[in-house]
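Where a number appears in this text, it was derived from the coordinates with a stated rule and is not lab data. Here the structure is a predicted model, which means the values were calculated and not measured. Cβ atoms are built from the backbone, for glycine too; each structure is taken alone.
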Structure P
Amino acid sequence: MEKNVSSEIIEKWLKGWTLSRELPLPIKYKSGFKVDVGFEKQRTRYVFPELNDDLIQLSKSIHEPWIFLKVCTSPDKLKSVIPEKWIIQPQGYMLACFHPMNARNVSLSTDYRLELAEYNSTSVIRIVTLTGELASIGRVVLVDDLAVYDRILTESNHKRKGLATFLMKELEKIALSKGISNNFLVATEEGKSLYESLGWKVYSLYTSVVIPD
């Protein structure tokens, strides 16, 4: 393991991820976790805090498509120890911000309004235009002492207006109102720079592989 990736934090994050997406909660699988996702092109995902024999043996036992293996390691290290049938997916990053986010004061333009909804321990904030068009959306799930942020999205025609920063700060207010300032998420390459601008740091590389159809 390249660094001390906490199995406890991974489990809390994965629980938040499943609650946000209304999926079955993760279950333990050896040193990792398993989620029965049930989608056509993601039937199951296995998540491991480290690259170890449990994952390697699992990779050799699976032959069917659309089962994802995900682990906190680099793609090169993962690829070197699993069968060639597994295809590396676009790089993900686990990011953490174990303190209140850094952000300039951003106000919401009068062209937009906020909508708040809740389900499954998940709070959803939508930023919509005055005509109801969705501009930006995101979710936060509070799992014990961890705030898990998920599915943060700004529509392409509403980008570069500060909406994502405003959205993240509004989601953070929900966590802070419960005394939680430990923040965690998984980002794509594209989204990583936004979070880093708010004071988030890369906690670990998050590498995924799958056998395609």
Structure Q
Amino acid sequence: MMHSNPDYVAAYLELSAYTAERGSLSPKLRELIYVATNCSPTHFFERGVRQHARFARQFGASLEELIAVAMIVSTVGVQTYLLGAAALEELVPGALASSGHEAHVEAVHKQHLELLGAALPEVNAAINVDPAFYEAWLNFAEAAIGTNGLVSPKDSHLIALAAYAQCTQLSGPGVRQHMRAALANGATPDEIMDVCKLITSMGVHAVVLPVPVLIDEWGKLP
């Protein structure tokens, strides 16, 4: 790309450096967020995981912290259930409401509030459909977010926010839920927006991955 389109490379470098030069996130947290977005199950980019894990280590991150980041990102799978529950509630209101389990529903709502803050409409639907299943996910999320205090609650929710907001996930409920939780745990609006600015540049993987393949295939043509 440096040879074929140097203007593109220069523009990308300016974009990717913007938040590092002007933002409020620490270098270590920036690298942990990059690790998170690269290890997302919707966008697993091994080269990016390795590169940013090396940078994170240079800024003081431990192996345990890096593994904790991967565990935080693993919680994004709940969006499948939230999407299904919310869509079904919209199409057939009350069809799968758990009757006779009001006390369990209330307990799960309380558990959600303690971990993630006030429940969104999608979460309300998900709890009402099957409180036991959502409770199982909450237990999983509690084990992943802020595991052993290695990653602070604020940073855990900023990392989760990045995973839900990245271009291969784009989960509105996940973004809103972890944005609320991050703010409740002391994050500033500037930090929230810096996370979103930081991961905007990952769209460049549309070039990083296929261009070498295209060049290789072109060279094989007669």
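Hey, percent of Cα pairs over 28 Å apart derived from one of P, Q reads 31; which structure? Only structure P yields this read-out. Figure out for me which of the structures P, Q the number 15, 46, 24, 10, 4, 0 belongs to, where P(r) over Cα pairs in 10 Å bins from 0, in percent, for residues 26-105 alone was derived from the coordinates. It traces back to P.
Taking relative contact order in percent (Cα under 8 Å, 6 or more apart) for each of P, Q, which is largest? Looking at the calculated values, the largest one is P.
Computing helix-only ellipticity at 222 nm (-39500 (n - 2.57) for each DSSP H run of 4 or more, over all residues; to 500) across structures P, Q gives -22000 for structure Q. Set P, Q, criterion FRET efficiency 1/(1 + (r/R0)^6) of positions 18 and 90 (r between Cβ atoms, R0 = 25 Å, to 0.05): the highest-scoring structure is P.
Looking across P, Q, the calculation of log10 I(q)/I(0) by the Debye sum over Cα atoms at q = 0.14, 0.16, 0.20, 0.21 Å⁻¹, for residues 58-121 alone that yields -0.73, -0.79, -0.92, -0.97 traces back to P.
Using the calculated result 12.6 for mean count of other Cβ atoms within 10 Å over residues 10-17, pick out the matching structure from P, Q. Computed on structure Q.
Mean count of other Cβ atoms within 10 Å over residues 138-145 computed as 20.5: which structure among P, Q? Traced to structure P. As an exercise: distance in nm of label points 7 Å out along Cα→Cβ at positions 146 and 170, calculated from one structure in P, Q, equals 3.2. Which structure is it? This value belongs to structure Q.
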